[in-house]
Structures are given as structure tokens and as C-alpha cells.
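Participant: Some structures to go through are shown next.
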Structure 1
Amino acid sequence: MKAIDKVRAALRELGEATRPQLAAATGLSLVSCNQAMAELCRLGEAQEMGIVPSGGGRPVLQYRLNARHAYTAYFKAERRAALISVSLEVCDLNGTCLHAYQAEFAYLGKESLDAWLDSCRISHKLHRISLEIPPDILPAGLETHLESRYHCPARILNTADALADHEEDTLTLYIQQGQNPVCTLRRGGSHIHSGPLGLLPLPASWLTLDYSDHTLVEEMLARLITMLACTLAPSRFVLFADFWTPRLIKRVHFNVSSKLQQDSLRLHFHHISPAHAAAKLRDFACKA
């Protein structure tokens, strides 16, 4: 990856940063980082935000991406009865929606999708395309197809990506009732996410699970956490759902400790509603 691409990606993740902070985040020398930052400013992709203290040294300039220089696209598809409902938002880098499009398809194929995208007449220079599409309706090779069409990265997202923090070796797990859980692992400075965790050898299906049966819910969660702990070896779990109770949390802790025969695995439970989780995902997908 070129120095300018590394600096651009680091600035996108940090939001605002100084050149020394960008050098530390990218592993580049300060000279290389200064050159890349100067080029981004010359192109209009980044802008100066003012001078900030540097922690004892000389004050330094802080930068951020120019929100109006490039745009993101957030493509969402979901099955509704016999049809597939799709929506597309074109946003600036601050996440402000500039244009929104909607359509329905009997079948989501690349040819029919191309015809619809042509009718949308997207004239903006896209910085990134984020996709929220269930695997059962995702056309094969869609990311590569969209990257070739719009000359920008396209990525599949899940809700765990939007909820994840930046602590290294943290696995974020999101469980929504009626759906398969999804997770993402922070490792090596980036997030590695999963598809839906529905094919694991568990005693019941997440899609039809009765969440009022806390005994079964406890066992499903404990087995899932144990399998992820054994295969991915994170040092910390962060779990998001809307059904936590103090008693269920205590039982999951005990069950996992018994299965792993250790009590050192850090489990953190957070309550979040499906509506709030969806808003977090949309925000994450649209912003730089």
C-alpha cells in the first residue's frame, strides 16, 4: 500500500489527527507522513483543522478528511415476503445523506442491479461502498463487481463491525432475536468479521430460539462463546443484545468458566435495542 493510501486510511479511522499521530498509526516515518499529508491537502481530500498542543513540544496542525471531496454509498437489501427490498444512500464523509434511492426485486442479480444503478445516475466520486446484504440473497462476486464499476472499495458489513471498539484482541458479538449472531475480531490493528454464525453445532436454531427459555439461551451462548474462544483465542469478549438480565449474565459467566475450566476470559455484556443497533450500523457505513 502506498504511503498516501496508508495515511488516508488512518485519517479515515481516527477522524481527526496530527501528522505525528498519523505516523504512529501507519508506521511511516514523519517525513513520509508529511509528504503524504501535503499531497492529500493539495488534492483537496484533507483539510487543516487548526493548531493543537503536542504534549510539551511545539503545537502541531490537526487534520481531517474533507467531507465534500468524496462520498460514500450505503447499500442495504432485505427480504420482505416474496420480494427483496433494496435501498441506497449516497452520503458525504460526515454521514449526511445527499441522495436516497429505493427499489424492489423479485431476484437480486448483478444485471438487474446494474440497470437500477444506471437509473440512479450516481455522478459523485465514491470513496467507499458499504453493503448490508444477508448471505442468502447476496449475488456472488458483488463486491468485486461494484469495485470495478465505481473504482472504489466495496465491503460487506455486519452490525458487530459498527459496535466494535479498538482494543486489541477483542471479539465483539451481536445477538438479535430471530437472527443468527454475527461477530468481528480486532486483531493486528484491523477488524476481521464473520458471516452469520448459524451453522455451528448448537442444540437449537437461533432463528427459532425461544428467548424466554433462559436455560436454553444460556447453553446456546455458552457453547458459542466457548467455540469462539477456542478457535479465535480473543482475550476479551464484548456481547451486545437486548435480552440481558443479571441472572442470565451470571449463569453465562459460570457456564463458560466451567466449559473452559478457567475464569480468566473477560466477558462484557451491553444492552442495545435492534433499532439502536441498526442506527449504529447505518452511521458506521455512511461515515468515513
Structure 2
Amino acid sequence: MPETQPVPTYYSLALCFRDHPVLVNQAPDELPLSHRVEDRCREENVTCLVDVRNLPPDRSMRSLFRPVPRMQDVVTTVWPDGETLRRVLGGAHGDRETLLPELQEVPHVLYWVPRFSVPALADVEKRIARREALGTSALLGDLARWPEPPSGPFHTWDHPASEAMAHHEARLRADARLAELQYDRRVFTAAANTANGDVRPGLEFDYHEEAGLVWAFYEGSGVELGMLVAVKDEHGRLRMAYQHLTDTDQVRAGHCFSYPEILPDGYLRMHEYWRWSSGDGSAGESQLQEKQGVTIERRVS
């Protein structure tokens, strides 16, 4: 069995929800749920973002005779692990009330994100809407059914193309420029893949990097929601784990070694050697091409 490291090394747990809409000319009976969650998070130094979402006005005759919703809080919280979430939002501190039952009653979603990542509002809305429409999955859960913890990058594993991988290992060690390589804010496009892979040409990957941890999100062309997390070594090689939800609602996961190549124009090509850890366990190869005109201009020294 390949060696792995504990999940919290690479991931955090995101709990995102929509609070009840605020009604015009009607003061709330108590402090909104979003404010109470924000107060708890502030006490514990947990990341919490509250976005105010304006709702479209209702101009029907019926709106003249009942309170009309005008705004709604969309809350994003990011937790180091599930135990911290339960402790802070539950009633573990003396006589402090638990907020978990109230959270279960509002539209919400619970999912793993890369450790340094904070989900954008558009992504939060999309994931809440998908969970509401299609229910939970191994990737998108809720407080009644938590998502399964994803695996971290493997240290070693076998691949049929071991000779090609050894060639790339030697090439990386001979290119001193790769020691300073950064992946943050690079965008890659899938250029080629073997038939047993799910990623199709044209699919884009938005890469980010923080403290040697690299991650990317991807979706489209048969992939509803995808995420990868990787560790970068001193030669720029990425050792990664990936998982995604297909358009047929299947959860697929695997691991990969990805080798950068600096092209004459200064952009990158990634040579990937991967194996499924779900399904048939087969191995494959793919290539990503950096999208030009997205990241900063580069010169080859």
C-alpha cells in the first residue's frame, strides 16, 4: 500500500451556508445565525467570510401584503478539521448553545478544500445549489452526511512508464531554472490524455501555490467538480492526489507525478503519469499546456 500522510496536512473543511433572508421593515427576533457563527469563529480564530447577497425585488401585488425578502447572508467558514468544527459550533464550551441544529435547517454544504484555499462566493453558491438539487455525495456533503476525507499525495508507486518517468527525473535535475519554479496563478489546458482518463482536451486547471503546497480546481468536459492537491519538490516536480465528480455523478480519485518542462516561449508543459485509486486502478499519461496571456509574461534566461 502506498505511503500517505494525515489528511489535515493537505486539506481543510469548508462549511458554507445561506442564512434566512432578511425581510423589509421587519426586525429579526434574535441575532441572525450568520452573525452568531461569525462571532464563534472570531473567538477561535477560524476563517469566516460573510457575503451579503441582494435578492431580486418582488413587484407582484402579493408583495404589498406580506414582508418581502431583500437580502441574504452567504457564509463561508474554513476549519482545520471536523473536530474543531464540532467543538466550536456545538455546545462543548460550558453552557454555550449548539448552533449545529440551526445550521442543518438552512441550505448548506460541507466539503474538503486545499489547506490554504478559501472558496470563492461563486463556487460556494454553485456547490450549495448542486447539493440541494442532487443530494450529497462523497465530495459534497452536509451536517447529516459528512464528505469522505480525501487522500494525500503518495510518496512512491509503480507505473508502466517508469523509464519515461526516470528520463524526466534526470531532466529536471539538470535544469537549474526549475529550482525557482512557481505555480501560483498559472492556468493550464488539457492537451492530451490516454483513453482511460476522464479529462478531455480543452479542460482548464487553475493552479495556486502556497508554502510548497500546490492545488488546482477543474470542471467541464464531463467533470462536474474536480480538485487536485500536490507537493512540489526542489526540482519543480509535483506529487499529487486528485478527485472529481463526473457528469454521471461518479466519484473518481487517483494519484499522479507531474513533471514541468519550460518551453522556448517561457511557458510550461506538464508531463503527467497517473493511476486511478478508484475503479479499475489502471494507469495513464497526459499532458497539460500552460495557457498564454493569463499569467505574467515570462522571459527565458
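A short reminder: the numbers here are calculations on the coordinates, not readings from a lab. Source: prediction; values computed, not measured. Cβ atoms are built from the backbone, for glycine too; each structure is taken alone.
Participant: Given that FRET efficiency 1/(1 + (r/R0)^6) of positions 54 and 142 (r between Cβ atoms, R0 = 25 Å, to 0.05), derived from a single structure, equals 0.45, which label among 1, 2 identifies that structure? It would help to have the intermediate numbers written out before the result.
Facilitator: Working: 1: 0.05; 2: 0.45.
This value belongs to structure 2.
Participant: Of the structures labelled 1, 2, which one yields -11500 when helix-only ellipticity at 222 nm (-39500 (n - 2.57) for each DSSP H run of 4 or more, over all residues; to 500) is computed from its coordinates?
Facilitator: Numbers: 1: -11500; 2: -5500.
So the calculation was done on 1.
Participant: Starting from the value 3.5: which structure in 1, 2 was distance in nm of label points 7 Å out along Cα→Cβ at positions 46 and 86 calculated from? The partial results should precede the final answer.
Facilitator: Numbers: 1: 3.5; 2: 1.3.
Structure of origin is 1.
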